[in-house]
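**Student:** These are the structures in question, set out in turn.
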Structure P
Amino acid sequence: MKRRTFSAATLAGCLGGAALVAPHARAQGGQPVEGTHYVRLTPPAPTAAPGKIEVLEFFWYGCPHCNAFEPELDAWARRLPADVAFRRVPTAFSANWVAHQRIYYALEAMGLLDAMHRKVFYAIHHDRQRLDRPPEIAAFMAQNGIDPAKFGQAYDSFGVQAKVRQASALVDAYKIDGVPAIGVQGRYYTSGPLAGSNERALRVADYLIERVRKGG
């Protein structure tokens, strides 16, 4: 699948039409079909969870579909078996999205991700905060009891910048053209448009995890 040229016209669909149901997926039943409900990656993308089946969610804090998907995704991720390593990958398709990647990894570095991840979504989609400029980000952190100076140090740190580069490399390796999307073990990815809905994408991910577990 080729990377799309992104424009304001596609922003409402998080640049990949994640809210749209692919017509060919609506009536499909039974086992997911390669090339229809999921894509096989050639070459495979790198993984970073030895001995585990790595599952990635590609997202953007500014994406309304990612925001709506988060509760269901979180509940699903918490039920994954012990041999599956799940993590989120903040995605940037334009320069002004990078601030959201850095927010995610700065919170992770400070051990605050579990407490703050949903609050970032809420601030953007409920309170209509952009959170893409340092003064606004600092004020948001202060409002939530986080020392803005310490957060700023993490936000500007070499480690966070390295994580951002690694995330962008994964987006390229998986050929992600819209969010939310789910990658499995560097071999496959699926999404709402491919599976028919974001809920169905989780069912396809379950199938792909089992396929990898059996050596597929």
Structure Q
Amino acid sequence: MERQSAVPFWLCVGDVATADGGYEELPAPLYWIKGNNENFDTIAANAFPANLHYIPNARAVTIGSPEGLHDGRLTVAGLGGTLAPTVYELAAADLPHPKKSSGKATELADRRRHFVREEVEACKAMTAVDIFLSHEAPRPFRVNRGIDAGKTPINEILEAMKPRLHLFGHHHKFVESTAQGVPSLCLDLVSKSYLLVDAKTLVYQHLAS
């Protein structure tokens, strides 16, 4: 998550739902993409408390103050969810999900927690994006015993889109890297640390919570 004091908004790279699949009201605007632990019925209904602003996959939003970028706006786009080869070629609208659901998607085998190729291709066509948010990591992203947990579609998007900054989550540890020439940061659990980002320069500080 990005916490701001000078600029009053936060960014989050997914897994916003509480343990029981709820969403809490926050004191400042939060712009976020889906993780793999969400309540997708709530997302589909767009039934969120005040200050929660969900960014659908392959959608750009403009955020910021008159002193910000692009005629007073910061452009943010995202690709939420995880990669599952078994559903990657489906249309996003056809992702299967339980007939009745409540609580987190991972507990219900809700395939809406994944992204698909059509969303990746739409992201690749986007331009003039300041910050790109994804839940998955680009390659390489080394985890247990050097296994690469990164996903090639994220690299493809960064190569085509060329955002000024890339933020991602899922692995819940802070890592600084560069992917396709783009500064690429894995964010920690917000209970452990966060980034304070200058909305004009995108220079950031990594701070303990």
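Since every read-out is calculated from the coordinates, none of them should be taken as a lab result. Treat the numbers as computed from the prediction; the structure is a model and nothing was measured. Cβ atoms are built from the backbone, for glycine too; each structure is taken alone.
**Student:** One of P, Q was used to compute helix-only ellipticity at 222 nm (-39500 (n - 2.57) for each DSSP H run of 4 or more, over all residues; to 500), and the result was -14000. Which label is that? List each step's numbers first, then the result.
**Tutor:** On the way: P: -14000; Q: -3500.
Computed on structure P.
**Student:** Where does the value 19 come from, among P, Q, when relative contact order in percent (Cα under 8 Å, 6 or more apart) is the thing being computed? Each step should come with its number before you reach the end.
**Tutor:** Details: P: 37; Q: 19.
That value comes from structure Q.
**Student:** Thinking only about distance in nm of label points 7 Å out along Cα→Cβ at positions 81 and 97, which of P, Q has the largest value?
**Tutor:** When distance in nm of label points 7 Å out along Cα→Cβ at positions 81 and 97 is computed for each of P, Q, structure P gives the biggest number.
**Student:** Identify the structure, out of P, Q, from whose coordinates FRET efficiency 1/(1 + (r/R0)^6) of positions 73 and 137 (r between Cβ atoms, R0 = 25 Å, to 0.05) was calculated to give 0.35. Let's see the in-between values first.
**Tutor:** Details: P: 0.55; Q: 0.35.
Computing FRET efficiency 1/(1 + (r/R0)^6) of positions 73 and 137 (r between Cβ atoms, R0 = 25 Å, to 0.05) on every structure in P, Q gives 0.35 only for Q.
**Student:** Of structures P, Q, which gives 29, 19, 16 when semi-axes √(5λ) of the Cα gyration tensor in Å is computed from the coordinates?
**Tutor:** P
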